[in-house]
Structure P
């Protein structure tokens, strides 16, 4: 699949990375363990944001969404640690907790509106 567009719904607990084209969608779910201990280890937000960034490494246009400050914090983290991903973030939109299908519908509408969807 063409990795031209992605939408990320992110909060401090999990990130839904949805890479899509006109007909297909691939999903990756990344869970933060920043508030939980896993096998005696606590993973901080830097590790969480790095995992999210890695999931977006080959995407050309990224729309960030989410209900909280995590999307803004992720974008700021990218400025310092992942300039390629940062350059590919086209916008950040606040939204609550929609389904993955609703998130992709929002992103498709967004990219069509700005004539960015191929």
Structure Q
């Protein structure tokens, strides 16, 4: 299973987004807890939408990487099992590593000539 350059880029951005969101969320909550919460009432609905969206994105990325791992012929069967377990259990932290090692470095798809 190979991805073209556009899909690789979009998948890379989607893979990194949960980490960026977690860091931003922690920074925002930390800032608000230091007595700067006045005037930030509008922020809760925005954070709630981003939170739910990021959760659904993580579910989708888990499915994409699980399918990619299962179909990745470059991996030995034992490696497939290991990557599958790591992706399902530690998705947000392992997905960027898998992306760089097995998606970004993979050759582009071979176009079939009719």
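Quick note: the coordinates plus some simple rules give every number you see, no bench work behind them. Because the structure is predicted, anything quoted here is derived from the model rather than measured. Cβ atoms are built from the backbone, for glycine too; each structure is taken alone.
A few points about this structure:
- Structure (P, Q) behind the derived value 17.9, 66 of Rg and Dmax of the Cα atoms in Å: Q
- With helix-only ellipticity at 222 nm (-39500 (n - 2.57) for each DSSP H run of 4 or more, over all residues; to 500) derived as -11000, matching label from P, Q: P
- In this comparison of P, Q, the computed figure 1.19 for Rg/Rh (Cα atoms, Kirkwood Rh), for residues 44-91 alone is attributed to Q.
- Taking relative contact order in percent (Cα under 8 Å, 6 or more apart) as the criterion, the top structure among P, Q is Q, with the largest value.
- If you line up P, Q by distance in nm of label points 7 Å out along Cα→Cβ at positions 20 and 100, the top spot, with the largest value, goes to Q.
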